[in-house]
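Before anything else, here is the set of structures, which you'll find just below.
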Structure P
Amino acid sequence: MSEYQYYEFLAADRPLDRSEIGALRALSSRAEITPTSFTNVYNFGDFKGSPAKLMEKYFDAHIYVANWGTRHLMLRLPRGSVDEDALASYVVDEVLDFWTTDEHLIIQWLRNEEPDGDWVEAEGWMAQLLPLREELRRGDYRALYLGWLYGVCAGNITDDETEPPMPAGLRSPTGAQQALAEFLGVDEDLLAAAALASPSAPASADSENEMAQWVSGIPTDEAKEYLVLLLQGKTQQAEAQIQRRYALSLRASVSTQTVPPQESRSVAKLRDLAEQGRTERREREKKQRERELAKRRQERERYLTKLAEDFEQHWKKVFDLAEQKTSSGYDRARDLLVDLSEAASLTKRGAEFVKRLSQFRATYARRSGLLERLNKAGITTSPGGENAM
């Protein structure tokens with residue numbers, strides 16, 4: 001199998017200028033580069049640049065996928081938009097980590113596992129995972145807990161360790177959080193077990209109203225600072241400061257509703273809950289399959305009973321289909337004969353079916369394509385045949 005590596009970077013908060021695009025082009029002559037993105041696929045060779053350094057300097061999000069099972073996600077946010085002390089409680093070696101620059105906080109989720117054998121398709125992950133930036137900025141730390149939980153799945157956390165603060169709303173994750181769980185490969189039963197202790201998420205406020213209220217409360221001196229930066233042409237600096245201070249205000253007003261530390265569960269407890277939940281889920285699925293199978297059987301019996309009400313009409317149709325002398329006609333004739341055979345057995349008319357079938361096979365004894373289909377389907381009158389009655 002050939003090698004496959006997918007790199008995608010996104011500049012969400014500001015576009016790249018010409019000099020920055022030129023610097024990126026020097027790293028790769030084959031990459032697709034726009035003012036907001038950098039994308040490249042490698043089937044041989046590797047990327048010359050450092051994803052971490054590119055995130056520090058240019059980009060707000062990064063996706064890396066390789067066909068040997070490795071997956072990376074990086075998100076960059078303004079420094080101060082996420083509580084770094086709270087973030088530290090979710091860190092897992094080689095799974096979830098973060099670092100800071102003067103202006104930014106960069107969080108990365110890492111998955112390094114053996115591939116599951118399926119074809120790797122990396123396109124599309126960025127659109128699904130990018131909303132996590134805004135969720136984190138608004139104080140929603142479910143993505144961090146999912147990273148820690150994947151550490152449990154990967155075996156990077158010992159059984160005696162306890163879980164970090166439990167975010168609210170884990171039983172009803174957002175679309176981006178569901179995508180992250182899939183991207184990392186979080187065990188669904190472990191996630192369900194962990195979510196049992198998660199309180200309901202608070203109702204989200206209208207963002208426009210939030211922004212309007214925050215703007216109305218900005219002190220005059222602070223507002224003048226932003227205006228001066230804009231007049232000086234320092235748009236990016238002004239935007240970064242506004243976003244950072246707005247994020248800080250959100251953190252102060254939005255409760256993450258975490259479980260008190262004394263209620264945190266051990267990894268061993270979570271594993272036990274997951275195994276119990278897995279057993280219950282499989283039992284539910286088994287019963288559901290049995291119900292569906294019983295339903296299909298009932299529907300089949302109703303259909304066959306109705307079919308048996310007018311054998312003559314359906315036998316005529318079998319002959320008509322055979323007369324078409326086409327592959328599709330032979331296929332439909334075979335399928336209808338299978339149904340008629342089952343209907344005859346259900347209504348105790350097997351002998352009649354065998355007699356009519358003998359006549360049919362004799363009539364079309366030279367239609368090798370038709371007879372081959374009947375033989376493969378077991379529609380024979382021989383003693384060892386499926387339809388010998």
Structure Q
Amino acid sequence: MTAPAASFGALRHRNFRLFIVGQFVSLCGSWMQTVALGWLTLELSNSALQVGLVTTFGALPVLLFTLYGGVIADRVNRRRALIILQSLLLCEALALGLLTALHVVTVPMLYALAFVGGLVSAFEIPIRQSWQVELVGKGDLMNAIALNSSAFNLSRVVGPAIAGTLIATAGSAVCFLLNAASFLAVLIGLLMIRPVPSLALQGPARRAPLREGVAHVFGRPWPRALVTLTAVFSVFGASFIAILPVYARDVLHAGPGGYGAIMSAFGVGAAAGALSIAAVGHRFRRERTALGAGITLGSGLLLLGLMHHVALALAFAVICGLSMALNAIMTNTLLQSDAPDHLRGQVMGFYSFIVVGMAPFGSLQAGWISEHAGTTTAILLGGGVCLLAAGYTAWRMLRRVP
């Protein structure tokens with residue numbers, strides 16, 4: 001085999017190299033902002049519920065608008081649209097940094113700015129994800145998705161580690177301002193990219209009606225099963241990230257440095273999973289890998305919830321990150337590879353709706369349970385639901401395979 005089986009084959013493409021470098025720098029800044037935002041909310045409110053609500057307000061616009069964002073992704077020049085949307089995200093981070101530096105920021109302001117960032121992301125995410133095929137072609141698509149996930153998760157290591165130190169020494173405002181500056185890297189990369197005609201979609205784009213992409217996903221057994229499982233993970237699995245500041249402070253008795261370390265450990269595991277797929281992903285069976293990773297994720301969350309020692313918590317955070325990355329990359333690749341060109345944006349819009357848009361429900365339930373029944377209970381409940389859902393899906397789907 002040639003390109004489809006090549007390790008790190010997407011890096012052969014100049015445009016993808018420009019894209020991934022800019023994304024990595026920008027994502028480091030975004031993770032710094034995520035960590036600082038959670039800690040700042042906790043400082044201002046001393047409420048686990050309000051920490052969860054910040055994540056809820058950031059993800060709510062994705063829930064409301066990302067399906068339409070997927071439709072737009074199939075109808076616009078994606079590169080130009082990304083330049084505009086990334087510029088708007090830069091402005092949102094700059095406003096957050098200035099308000100915090102001037103000591104006038106309030107929790108309602110954090111809610112409002114999180115909502116603005118989520119609104120922009122509702123359109124940026126499906127456009128960015130569906131644009132990757134134009135950078136590398138379909139042969140290197142899974143490799144590009146894995147490398148993009150690697151950049152995302154390596155930034156999850158770097159960003160929180162820097163943020164934990166900066167919050168303790170210089171304050172949250174510095175993290176927000178550095179995030180604003182980091183968007184310049186992705187904007188420069190986008191401006192330097194030159195479209196390759198041979199990788200462009202063939203023929204005029206068909207204007208598919210809204211939700212045709214959803215019907216396409218639910219019309220096939222494996223995409224339907226994996227997307228349903230992804231929805232469970234979004235509500236009950238990834239939701240533990242929203243209450244990590246409380247977990248670090250109240251369960252592990254660690255400060256912002258410990259919080260950043262847990263976030264980084266999660267990123268180490270996720271980056272390891274993504275890099276393994278980028279290197280030897282062609283040897284993996286996508287559906288089975290996704291299901292096995294889901295079972296491991298549920299088990300890892302259960303064990304994480306039982307941990308009260310920082311070192312052990314870091315180890316299980318690595319396992320959870322690795323499992324979540326493997327599941328997400330395999331599901332994303334299957335959906336994009338299976339989607340026709342005129343529906344790829346819609347399919348990615350629907351996937352973003354599941355992954356990001358349903359997060360408000362997860363953050364809300366995790367924050368509410370954490371505040372009323374304890375953070376340990378919230379994490380144990382999430383892990384148990386994920387394990388049951390993954391186990392049932394594996395039993396139901398794999399018994400069909402001879």
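Since every read-out is calculated from the coordinates, none of them should be taken as a lab result. Just so you know, these numbers come straight off a predicted model, no measurement behind them. Cβ atoms are built from the backbone, for glycine too; each structure is taken alone.
So here's what we get for this one:
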quantity	calculated
Origin of the value 29, where relative contact order in percent (Cα under 8 Å, 6 or more apart) was derived from one of P, Q	Q
Which of P, Q yields 0.70 [FRET efficiency 1/(1 + (r/R0)^6) of positions 32 and 272 (r between Cβ atoms, R0 = 25 Å, to 0.05), calculated]	Q
Structure responsible for 31.9, 100, with Rg and Dmax of the Cα atoms in Å calculated and labels P, Q on offer	P
helix-only ellipticity at 222 nm (-39500 (n - 2.57) for each DSSP H run of 4 or more, over all residues; to 500) derived as -26500 - corresponding label from P, Q	Q
With FRET efficiency 1/(1 + (r/R0)^6) of positions 96 and 144 (r between Cβ atoms, R0 = 35 Å, to 0.05) derived as 0.70, matching label from P, Q	Q
Which of P, Q yields 20.9 [mean count of other Cβ atoms within 10 Å over residues 16-23, calculated]	Q
